[in-house]
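Below: a set of structures, written as structure tokens.
What follows is calculated from the coordinates using simple rules that are stated; it is not laboratory data. No experiment lies behind these values; they were computed from the predicted model shown. Cβ atoms are built from the backbone, for glycine too; each structure is taken alone.
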Structure P
Amino acid sequence: MYYSITGKVAYIEEGRLVVECNGIGYDVLVSNNTLQKLGEVGKQITIYTTVKVTDDTIKLYGFYEKEEKGMFLKLTSISGVGPKTALIILSSIDPKTLALNIVNSDYKALAKVKGIGKKTAMRIIMELKEKLEEEDIDSMTDDISPIHKAQDKLSQDAVLALASLGMTKGEATRRVAECRKDADTLEDLIRLVLRSMR
């Protein structure tokens, strides 16, 4: 409905700001990350937006970056993750780090977010890992160190190797996430996972 709005910040409060454009004040719900970057009354801004319609409400959500908007849309496509929960996640974890957490199956980082338990964190990872294709991660994480990217690739390779040994992809993903911090090479990671199964 609205791809973006360019106007002046007219009002700010926690979780929202009003953007005035051509005499209309748009009430926009935002994450803390977006609020910190755009939240200054009188400032001229462009904010990327999406509309969510329910049975009794129409709400406008806004984002500082296209990547944050894209991640919001991905999160809200998951059953049980509504717009409010998605904003809480994006207020706690920036989109680039969140993408890395998902690809790396780091459910513990997600579970630290207020209101997001282990079960929801695992569901987010299971449902979004496939959607976050390799090229998407690369484009979102250009400014993140090659070491972190290598770690992502290492985890993916370990999951594939374990799946080829007969382990289900879900179990392999979970066990790799649990052992990842203690391994620096693919061989070490696979060895640790196999040892944890004894």
Structure Q
Amino acid sequence: MTAAASKIDALLRLARKGPVRARDLEAADIPRAYLRRLCDRGLLEQVDRGLYRLANAPVTELSSLAEVAARVPHATICLLSALQLHELTSEAPHAVWVMIGRYARKPKIAYPQLEVVRASGRALQHGVQTRQIEGTQVRVTSSAKTVADCFRYRQHVGLEVAIAALKDYFRKHRGEMDALVDAARADRVFTFMRPYMEALA
């Protein structure tokens, strides 16, 4: 195998694991020019600036989460996107919802569309899990934190969405009320959520 063929093979192996950022190639010792070559040959496609994936890769509802995580690794998938991931809603969000630090720079991504909320302290750090989605490490809020966030950011998602998420949480995680209370306190919405929780108990 020639050196060029070896690098092409290595790049395709990377792409089979999930979205590839141009900067990922440095660690693999693959010149960035190979991205353009494989795009020209129809083997890769450019999803956004600096982000590529296999041209024939199946696009799932989770693909956009992996793409966002690859581009903005410090962001946490939250709210409607996390609800969908935890199967606490049947609705597909029109954008990927992410949480970033209060003073973090807002991500500039052309695709997929982002909805950005900000937090700090416990509201930012509490209940963050890591999931492997299409070969990419994705930060996502836990089920309990996601529900609490829906109440915290009810002006963004709507109170009816928050209440529906709470009902689904009670149905699926009835034995995990302590986690919900902890998340609500981290978000400083426990007093507001309490009557809704008591009504469902």
Structure R
Amino acid sequence: MFVVGVTGGIGSGKSAATDILSQLGVTVVDADIVAREVVEPGEPALQAIKEYFGSEVIATNGSLDRAALRKLVFSNNDNREWLEKLLHPIIRKSIIEQLNRSNGDYAVLASPLLLETDQYQLVDHVVVIDVPVEIQLQRTMSRDNNNEEQVKAIINAQMARQERLDKADSVISNDSDLAHLDTEISTLHEQLIQLAKQA
């Protein structure tokens, strides 16, 4: 299976881009969704997290209390490393299984951390959805109700824009409206089908 990685900074429009690919019949495996699935109630990873951090990270309905876990992880490097060691292999295994079940000319792995983690090793072609930082700020502030400082901190914690662009095989500029993105993604889709057939 030819696998295309789709990534981009916060507020770049990755989800909008992969939604269009989904509508075109492409299987999209979203790393963020997989990361949530592997810690759902009944999953072994949730039990391991409860045993390590205690029941304060479990909400009253039995699901993971992400806010409580975030506090424990971001304030302590050992905690963060333990959690990453637990979850990264499980997430990776689930991503590979879902990609292998897909059919069509190619499949997509959508991941904000595609290039920051070893997930890039799972893909044959990297697509970066790119916007100027000012647009990232505007979109994320209006979407997530975060202030400018919070959004800047998130952007600064992510891979630098130029570094991401340097690692891209294809770049989609998403600094216009949804109709423009739709046209760009439809063109990209045709190119990816050709690349997949040549692979």
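Between structures P, Q, R, the calculation of relative contact order in percent (Cα under 8 Å, 6 or more apart) yields its largest number for R. In terms of distance in nm of label points 7 Å out along Cα→Cβ at positions 84 and 172, the structure with the greatest value among P, Q, R is P. Here distance in nm of label points 7 Å out along Cα→Cβ at positions 132 and 156 has been calculated and equals 2.2, so which of P, Q, R was it run on? Label of the originating structure: R.
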